[in-house]
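Asker: Got some structures for you, see below.
Taken together, the values in this text are just the output of simple stated rules run on the coordinates, not laboratory data. A quick note: this is a predicted structure, and the numbers were derived from the prediction, not measured. Cβ atoms are built from the backbone, for glycine too; each structure is taken alone.
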Structure I
Amino acid sequence: MTRHFLLASTLAALLAAPAATAAQPPASKTDPKPAGSVPEDKVKMDAETKAAVEKALKYLAKEQAADGSWGNTAITGFTLMAFMANGHAPNQGDYGKVVASGVRFLLAQCRDDGYIVGSRGGNMYCHGMAALALTQVYGMTGDEDVKKVTKKAIDLIIKTQNNEGGWRYDPSPTGADISVTIMQVMALRGAKDAGLQVPDKTMADSIKYIGKCRDRVTGGYKYQPYGGAAGYARTAAGVCVLQLCGEYEAEEIKKAVEYLEKTADDRGHYWYGHYYAAHAMNQVGGELWEKYYKRMRDKLLASNYQKDNGSWYDTSREAGYGPVYQTSIAVLILSVPTHYLPIYQK
């Protein structure tokens, strides 16, 4: 799968230069979908949606800590991607300095072995999300310093894949589950798209593991291959990553999308689930995507859901992660039509 990226100057220049206008979306990628199989994306962000997103970005900028972070490396990664999804690269766009500071934080959290958790600690969730964010920074800038850290992070993911093809919480090739695995596969996909070396076997084995987590009865995806029920969030994640890895026409994708349609109101891991579902349905395209986006837009823009300060926050199962996490994902969902992030381009 070939994707094309905007190239800019070195990180030193990016982090020192004055803010410029918002970055333009990278050129569309060439992917393996058959000609005519991708319905035209008619979904656009209207003025009300853009205003809600801008209000949210102002909130997120105010919540950034002095060291450039928004909590741990995972939440910082999500938040950086929310800004980048709206054209704000390091020192490009109104929030260019905010993004540059966040990038500096992630780079500083990389340990000698490539594990991006820093002194605050974390797990492979944190590492995978941080690595994905850096692949997008590198893809949008071509910066060598970002490349160096990103390569170390990706090499750690490759080395810690277990014999089933998956990953678990710790950076060691022991257990595996679909949630942690998909975080790593997203980072690997982003790295490969940006031109970094990722063994084909690593990708193939990870796809096989995800396939083992499929529930043959419902078409959804389970937490692990042996036992447990399918769930909306896990299925959305599975569909998203399989499509990004080129599995567009597989019969299991069609059944999984049907499962998502039937369970769209599932509140389990709501924000995490819809982060993946938004991109999965966008890849599906057509009426299903239009219906999904309208439903989520209407929910997120409903009266009193977005707070006066620009945040989204509810008492769902993920309430403990805080409003920055929920707000970042809300922005990512609403911003899918921009296609700024390289990994989510069609």
Structure II
Amino acid sequence: MCRRRRSWRPTSSASRRPASINPMTSLRIVGLALLLASLAVLGEESAGEILPRQFQAVDRGLLWLAKNQAPDGSWGARGPLEGYRMAMTGLTGLAFLSAGHVPERGPFGMRLERAIRFILKNQQNDGLITTPNDNQSMYGHGFAMTFLAEAYGMDLSSDLSGKIRECLVKAVKLTDRAQSSWGGWYYSPNSSTDEGSVTITQVQALRACANVGIPVPPKTMRNALQYIQKSQNADGGVRYTARSPGGSSVALSAAGAELLLMAGQYESKETKRIVEYLKLNLNPDASQGYHDMYTNFYGTQAMIQIGGPAWEKYYRPLRRRLLNSQSSDGSWSGDIGTTYSTAIAVMILSSPYTYLPIFQK
């Protein structure tokens, strides 16, 4: 499979034209056109329009992250999750990639290369990517895999590219072995149980690897998607684990919707139910409490896939809230930590650039 070549500027939507348009698509286009026209009358920018202030906020956020990178190339959470350096490094690396920056060249090229080498250095003999004393290592493993896979899809030096591929092949095998009999994953690779938030990270990582030609067992992906479906409640939302009953989580529902949509299951009953659940329960104007950034990170991924009026209704107020809440030093604050919140905010605000596959249709 050919690896992607990353450009330096946001992708033009005009370059991605559908081969044909069916009647239902035509109705959706007309509806979206009417919505955009009404927004223009009201003087409000559409979700797909990248505002000058938005560009500036992303750049300021990245500058803050760059200044706070550790000498070894990693990032810490600067909050309750300070120990989870691998997860923070993977997410922060993705934030730079989401804004169009690439390893080995450009203003942040060396910082990204240092982050990659930190990850490579910390892969264990069994394939697990982790740091010492991380008791929820599968989060970091998943985010680091996704970051490496996205970087591998760029034009890198043969030395760095070869090391990344070797790391990813081993990491995929670890993820495959760690999958539970139910199709999910848990905090540790040696656990026999599973839960939704870790499962999401592994599925996205496996998909990112498959996109750049790293072998991924099809059965592993099938079982993982079935796990998401088995976690769905009667209201359409997704609960914490498929193994036991529980209330629906907006965050996990958003992540589940994104995975099903990216898997091409646009018309499945599970996808339709989860999309309707999100339209009713995902509120961009209200803080989601402790999981605010987490929820809106996956909410953005899901809603950009859904598109149309639902995307417009969701993203415009979320963008406005993030732009208004950025600190004077360029960071964002949150319960999980400043590094985490800043990396997530940067990815949400750069989602219309469509550099990362998680923000592409």
Structure III
Amino acid sequence: MRAGYRSVSVTALRALIAGAAGLLAPAPAWSQATAPTPAGTPIVNTAALGFDLNGATQSTVSNTVTIIVAERLDVSLVRTGQGAVVVTPQPKAVPFTLTNRDNGNESFAIAATVSAGVFGVQALVIDANGDGLYDPAKDLPPADGRTPVLSPGQSIQLLAILVRTDSSGGAATATLTVTAQSTTGSGQPGSTYAGLGDGGGDAVVGPTGAIASVVVPITTGIAGPSLFKSQSVLAADGSQNAVRDAVITYTLEARFTDAVTGARIVDPIPQGTVFVPGSLTLDGTPLTDAGDGDAGAFDRNASAPGAAGGGIAVALGQVAAAAVHTVQFKTKIQ
């Protein structure tokens, strides 16, 4: 024992700790949380000092310090279904799921646009009963283009209502883009909005940038074979940011109105990316990378404009009328 210091009895120490603990939040400090601490929660802490003076055990407490848990701004937007959507003059509903990935309560600004051509967005509505079917009497656009406030982890269903805006009967293709963005703020991960979080704390942009978008290929239903391509991005932090080591999933949908033979899909691996081994599939069935007995292969020596790392090829062969085949593969951004 160092000179000048006196021991505190075990009983006194226990009493001291118990007294200090009574000044803290009721949750045990050593408990393992099963969910993130909600944004706006005050984290309060007060310490205690015990000592012996003039033969008596005494104590005093420190000042209390408080910090408010910041709100993390994150969002997820996922399409329900896959492949190209055929749009006619009759309203066509395309369903999506929006999830609040915050640790706080948040609403989101939502929008839908089409790239060009003979298509129009009639409305972007909240699917009241989540059945994926459009009911104009119940499924209504949110006020000011903003969803209701969602609690942490809560999801809602959205419907983008598309129509064909001309009756010429000509073939056309385009893309539908649906976007959801935190109403508190968005931007680079780590960006801070001081005092705008729940409970008066700060709001901090999370890994997703507090914005998410989904692109869907759309068509009028072309006569003859057609091929539609879409992509999605997933970074290591769970965001859709196209950064180093993020994985791009490419989806190729081949549609046939008539029976054909010798059908074959080829796609070069884009510059700046590398093929992810074992990622090639046909209609959900894995294909080997080698040129063996199955329908697909990855050829690292294939070359094409804009390609630097080979390409994939899938032989569909003889295809029946009214058939649809889907090829997927992945690349990683270098």
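Asker: Which of I, II, III yields 20.6 for Kirkwood radius over Cα pairs in Å, as computed? Please report the intermediate quantities before stating the final value.
Answerer: Values: I: 19.9; II: 20.6; III: 24.4.
Checking each candidate, the match is II.
Asker: Thinking of I, II, III, which structure, once mean count of other Cβ atoms within 10 Å over residues 142-149 is computed, gives back 19.0?
Answerer: Details: I: 19.0; II: 28.0; III: 12.9.
For mean count of other Cβ atoms within 10 Å over residues 142-149, the value 19.0 is produced by structure I.
Asker: Can you say which of I, II, III returns 12.1 when mean count of other Cβ atoms within 10 Å over residues 62-69 is computed? If you can, show how the numbers build up before the last one.
Answerer: Numbers: I: 15.4; II: 18.4; III: 12.1.
Clearly, the read-out refers to III.
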